[in-house]
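**Q** The data blocks that follow each hold one structure.
Since every read-out is calculated from the coordinates, none of them should be taken as a lab result. From a predicted model like this one, the values you see are computed outputs, not experimental measurements. Cβ atoms are built from the backbone, for glycine too; each structure is taken alone.
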Structure I
Amino acid sequence: MNLDHSVFVESCMEHLDHAEQAILDLEQGGEFRPLLQRVYRCLHTVKGDASTVGNTLAATTAHAMEDELEVLMTAGPPFTRAHASQLLNRLDHLRAAIHAA
C-alpha cells in the first residue's frame, strides 16, 4: 500500500466512523435531519475521494447510499432500527470496498 492509498483509507475510515456514530445516534432518537445530513456529507466526501483514487466500487457504493439517504430525508421520520441496520450493513460493505482497492 503506497502512502497516498494509506492516506485515502485512513481518511475514509474516519468519515465512515463519523457516519456510523450518526446512524447510531439516529437509532437512539437523535435529531433526524441534522444527523442524516451528517451521514450524507461523510458519504459524499468518501465518494469524491474514492473517485479521485479510481476506486469505482467504493464511489458507486457511497453514491447508492447517498440516494438511499435522500429517500429517507424526503420521507421524513421515523428512523427505525431496520433503517439503521440496513445503513450500517452498507457501511460495512463500503469499508470492505475501500480496503479492497
Structure II
Amino acid sequence: MSLPLVGALALAGVAAALLTGAALAVFLRRRSRSHLLVALALGALLARTVVAGASLAGAVALDSHHLVEHSLDVVMAALVVAAVYYARSADAAGGGTR
C-alpha cells in the first residue's frame, strides 16, 4: 500500500464525512427536498471514498471497485441535477426553496 494514497483517501474520507454531516444538518434545519437530494449526493461521495478504501484494503475486487465507483458517480450527478431541477420548479411554482 502506498502511504500517499492512504493519506489521500483518509483526507478525502474526513472531508466527505464533514460535508455529508453539514449537508444533513442543513436538511434537518430546512426540511426541503432539494437539500435532501444534495445531502444524498454528498453521501454518495462518502460511499465512493469508502469503496476506494475497501478496494485498497483488498475487500473489494478491482473490477468491482471501478463499477461501483462509476455507478456512484452517476448517482451523484443525477441527485445534483434533481436537486437543481426541484429547487427551480419549486421557485417557479411560487414555493420558494421548498
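**Q** Looking at distance in nm of label points 7 Å out along Cα→Cβ at positions 53 and 77, point out which structure of I, II has the largest value.
**A** I
**Q** Tell me which structure, out of I, II, gives 18.8 once mean count of other Cβ atoms within 10 Å over residues 61-68 is calculated.
**A** Only structure I yields this read-out.
**Q** Still on this structure, please answer the following. Work out the source of 0.9 here, i.e. which of I, II gives that when distance in nm of label points 7 Å out along Cα→Cβ at positions 5 and 69 is computed.
**A** II
**Q** Still on this structure, please answer the following. Name the one structure among I, II that Kirkwood radius over Cα pairs in Å of 14.6 was derived from.
**A** II
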